[in-house]
Structure I
Amino acid sequence: MLKASYSPYNFHFKVPGGTSRGILTEKPSWILRLWDSSEPEIFGLGEVSIIPGLSPEPIEKLLVELDHFTDGPTVYLNSYSQKLVYFPSLQFGIETALLDLKRGGRRILFPSEFTQGEKGIRTNGLIWMGAREEMLCRIQEKLQQGFRCIKIKVGAVDFNHELELLQFIREHYTANTLEIRVDANGAFTPKEVIRKLELLARYQIHSVEQPIKQGQWAEMRGVCLKSPIPVALDEELIGIWEDPLRNELLDVIRPQYIILKPSLIGGLKKTARWSQMADQRNIGWWVTSALEGNIGLNAIAQWIFCQGSTMPQGLGTGQIYTNNFNSPLEMRGEELWYSNDKKWPDFSTLNDKT
């Protein structure tokens, strides 16, 4: 008989993360455990993790669903699993915990050269918003670490300062040696967006994520048509649960890229569906963590490696917390590796709620 429990766990940022939606200092999560009652020592792990203000599920309702699931996981999956579409973080957590359990509870969900420690995954270096001097220091640090692709958050501090940072980068690194992605998190208005993108384009930007707020399909289509920088949809995908609406969104907006965050769009199966639809339309895509801890990051990394994508992924986030779980995941320069010399902790000691 399938059994389940969960344990609340708050991740704390080493340095507050600045976005156009505000400053992040902690991230609420719940660590899910699944096991068969005949072998309780073997269990699968899943991370249910949300970003308040961005994730579509309210915490109160999410906790109710967590309780319902752990009361009887088999009954829930057989009778109520259709509700999970509205709780993508829970769907991701359950899906990955089941995969882990099926593989013997070793945190190896997708065996590959990555999990064997033979190959790494190229990532982009994330630069949080902040004061000009702070951002400049973070950029220099990433460049010294060997990153050839960086992602800079824009839209929350003085735009002219952000342009100065880009100018500094391009004075030292050409587009042939360093790829720059910018993420606006919907910070620009439809009236100002093209002008700001024209200014950004001077610095040979690879792509701009979510330049205006989601839900403005007609305006976003216009941006994609007129922008001198390729546009990547991010938050726009949240809440688009069914294939007909996915098709409509991609056909109406016609973006150059989409960015896939499994715990915001419904787990790995839904992520695969988005990627298939994008491929059919020659839309590029890559995967980014939604700032999960190492349990969720591990699942996403193992999955994307098996997809064979050569684009830099947004998975270099394992070191942003003071209290992340120890794991075999480690950054080596710009690449994420799975080091079998390192071990996962004993999660059986978690303070579970059953």
Structure II
Amino acid sequence: MNTDSKVYVAGHRGLAGSSIVRKLQKHGFSDILTRTSSELDLKNQADTETFFEQFRPEYVFLAAAKVGGIVANNTYKARFIYDNLAIACNVIHASYKSGVKKLLNLGSSCIYPRSAPQPLKEEYLLTGMLEPTNEPYAIAKIAAIKLCRYYNEQYGTNFISVMPTNLYGPNDNFDLETSHVLPALVRKFHLSRLACEGDLDQIKKDGKIFGPIPEDFLDALTTHSRQKSSPEVVLWGTGSPYREFLYVDDLAKACTFLMKNYSAHEIGEFVNIGTGKDITIKDLAGIVKDIVGFDSNIRWDTSRPDGTPRKLLDISRIKQLGWQPETDIKTGIKMYYEWYREKSGC
């Protein structure tokens, strides 16, 4: 892959896709193809194949997906499995038909069994039952891995898959109904700080930029904003699960590194991308709280699910290939929050 190669980034507006585009642009790639979902519905096979036939990308980063946290995964099970299966099938098959030189498929660490040994090694795939709260999404991602593998075996394609851990960074999803844990923490603490400062106008502005604020939470914020008092921050579960978090620009570096230097037969069926370090949700909340600069009481709603008790990736394989993460969790969250504040104009 050279700077004059034609590269298609599917899902360029998302967290991972936008970071990959920034990385490619930084390194001088000038022929980057992108399409919004309204311009190209990757769930539509005919439209997807027409796009590939017309523009003939040489390299493809498949970062398009329907994603969300526990609430979204539990609520929209059929949508999650259908949309993600359709996107993977259409993009991978169209890449094969149009002669794409290399494709990189982004998966998710949720592919691993709930009770698999920690840290999670690539060979643990399909060795046990999945976590029920994200099973539909996980099955679709496993199918995409197998599609890439079997197309390589039958057709001689060069389609590689990577499994990133939990990602965070610019262009994350901060919708409190569908987001993952870290963006939800950042937004909840930020909004609570605004309420304590009595800045109701900024709270309303935040709702327009990052998505509607649930009515019960908005009512509480409004009351505390008028009183200039500190609202209680309610977080899901017990805070005891361990999670691993990777700053998204580190992922982009890993993806471009693999795309330039390694082929499918050299990395195996897929490769993990993470930090090799995890943290409890409770400790993570403490870090976010300190960085946002808001001292408030936290109440853990134990009636809500925790999800998988622990999820830590073994990153030995990719480290042996020559890549390792660069951004520690505190530095990453500081940059993350700075981006959030700049985006919100606060």
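To which of I, II does the computed value 1.3 (distance in nm of label points 7 Å out along Cα→Cβ at positions 138 and 274) belong? Show your work: numbers first, answer last.
Values: I: 2.2; II: 1.3.
Checking each candidate, the match is II.
Here Cα extents along the principal axes in Å, for residues 178-281 alone was derived from just one of the structures I, II, and that gives 38, 31, 23; the source is I. When helix-only ellipticity at 222 nm (-39500 (n - 2.57) for each DSSP H run of 4 or more, over all residues; to 500) is computed for each of I, II, which one produces -10500? This figure was derived from I. Work out the source of 21.9 here, i.e. which of I, II gives that when mean count of other Cβ atoms within 10 Å over residues 26-33 is computed. Computed on structure I.
A value of 1.00 for FRET efficiency 1/(1 + (r/R0)^6) of positions 130 and 306 (r between Cβ atoms, R0 = 35 Å, to 0.05), calculated from one of I, II, originates in structure II. Source structure of the calculated read-out (mean count of other Cβ atoms within 10 Å over residues 58-65, 14.0) within I, II: I. A value of 11.2 for Kirkwood radius over Cα pairs in Å, for residues 218-265 alone, calculated from one of I, II, originates in structure I.
Just so you know, all these numbers are worked out from the coordinates, no wet-lab data involved. In this text, all values refer to a predicted model and were calculated from it rather than measured experimentally. Cβ atoms are built from the backbone, for glycine too; each structure is taken alone.
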